[in-house]
Structure P
Amino acid sequence: MVQLRKWGWMHHLARHCVACFLTRGDLFVHWEKGRDVFERLLIDSDWAINNGNWLWLSCSSFFYQYNRIYSPISFGKKYDPKGNYIRHFLPILKDMPDEYIYEPWTAPLSIQTKAKCIIGRDYPKPVVPHDLASKECRRKMGEAYALNQKLNRLVSEEDLRNLRRKLEEDEDQESNPIRSQRQKLNG
C-alpha cells in the first residue's frame with residue numbers, strides 16, 4: 001500500500017495480495033471498499049478492470065476457489081526471500097534480518113533493538129493473526145457458498161447439514177486460543 005500511495009501503481013500480484021487480504025483472506029471487508037481505494041489511487045485505473053478484478057479476487061464472482069488464499073508472509077518469502085521489496089518501500093525495516101523481514105513481530109526484542117525497529121512503537125503489530133483470520137474467512141465463505149447453492153437448489157438439506165457438522169467438527173478440533181481469537185475477530 002505504501003507503493004500504491006507513493007507511485008500510484010503496484011504490480012498485479014501485489015494488487016492480488018491486497019485484495020485477498022482485505023476480503024476473503026483475512027479481514028472479510030466488502031470488496032467495494034478496496035475497489036474504491038484502488039480507483040482513487042491507481043494511475044492506471046480502469047473502471048471495468050478494477051471492478052472485475054475485485055469481484056474475482058474477493059470470490060464474489062467468477063472465481064469460486066475461496067480456499068486459495070495469498071499468505072502475506074509466505075508469498076513474499078517465496079518470491080523475494082531477501083525482502084528487497086519490503087526494505088525499499090518500508091525503510092524502517094531495512095536493517096531487519098532476512099529471517100524476520102516478513103514477520104518482524106517474531107524477532108526477539110534484542111534483534112528489533114539492533115534493527116532500530118521496535119514492533120508496536122516504530123512499526124505496527126499485525127492487524128490480525130493471519131492463520132486464524134484466514135481460517136475464519138474460509139469458514140464464512142464456505143457457509144456463504146453452501147447457502148447460495150441451497151438457495152439455487154444445487155445442494156440438498158442433507159448436504160447442508162453435513163457441511164454444518166463438518167464445520168462444527170473442525171471448530172471442536174481447534175484449541176481454545178483459536179476460538180478466543182475468532183471471537184476477537186467477530187467482536
Structure Q
Amino acid sequence: MSTNKTNAAAFVVREAREADIPVLIDFLAKLALHVAGGVDHVLKDKEQKRLAESLRRTMNDANARILVAELPDQRLAGMGYLAVWRSPGIWEQAGDIEFKSGIIDDIWVEPDCRKLGIFSALLQDLIAFAESRDVQELILEYSVTNKEADAVWSKLGFKPTGVRAAAFTQTVKAELANRQ
C-alpha cells in the first residue's frame with residue numbers, strides 16, 4: 001500500500017483487518033448520517049452485526065478491497081472500498097467479451113483529518129487495485145444532497161450516467177389509482 005508522498009509520517013494506507021471492523025462500522029454510520037443530514041442516531045445491534053459480517057466477507061473477497069488510512073498513533077483516519085463488477089457482453093457480434101467496472105462503494109475521511117491527502121491516497125490505491133483486475137471504468141453513487149461529494153467527484157471526471165430514483169410504495173400506488 002502507499003504512504004503519503006508529501007509527509008511519510010502523516011499516515012499509511014493499508015488493507016483493512018478484522019480488528020478494524022468496529023471503526024469501519026463507525027465510519028459507515030458517520031457517512032450515512034452525513035449524507036442524510038440528520039441528527040445523530042445509534043445503529044441497532046442487528047445492523048452492526050450485519051455490517052460486520054458484510055465487511056468480513058468483503059475482506060475475504062479477492063475482487064474487492066477495503067483500505068484504511070492509519071495515523072502514526074494507530075488511529076484510523078479514513079477508509080475506502082471498491083468491488084470489481086463483471087458483466088458479460090450482450091451482443092453476439094462482440095464475441096466472448098467481459099466488461100469489468102470498479103464500484104466505489106464508500107470513501108470516508110474523518111473531518112479532523114481532511115486536507116491531508118488521505119482521500120487522494122485512498123483513491124489512488126483503490127484505482128491501482130482496480131487496474132490490477134483489468135478494470136478500466138469506475139462507477140460510484142452519491143446522494144444529490146451531498147454537495148461535497150458532487151464537487152469532488154465532478155472534478156475527478158465523474159459524470160452522471162443515469163438516475164437512481166426512490167419512492168414510497170404508497171405514493172406510487174396512490175398515483176396509479178389517480179390514473180384510472
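Tabulated results
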| read-out | value |
| --- | --- |
| Structure responsible for 2.0, with distance in nm of label points 7 Å out along Cα→Cβ at positions 134 and 166 calculated and labels P, Q on offer | P |
| Winner on mean count of other Cβ atoms within 10 Å over residues 54-61 once structures P, Q are ranked, highest first | P |
| Which entry (P, Q) yields the derived value -17000 for helix-only ellipticity at 222 nm (-39500 (n - 2.57) for each DSSP H run of 4 or more, over all residues; to 500) | P |
| For Cα extents along the principal axes in Å computed as 66, 51, 33, the structure of P, Q it came from | Q |
| Which of P, Q yields 4.1 [distance in nm of label points 7 Å out along Cα→Cβ at positions 22 and 110, calculated] | P |
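A short reminder: the numbers here are calculations on the coordinates, not readings from a lab. Since this is a predicted model, take the numbers as computed values, not measurements. Cβ atoms are built from the backbone, for glycine too; each structure is taken alone.
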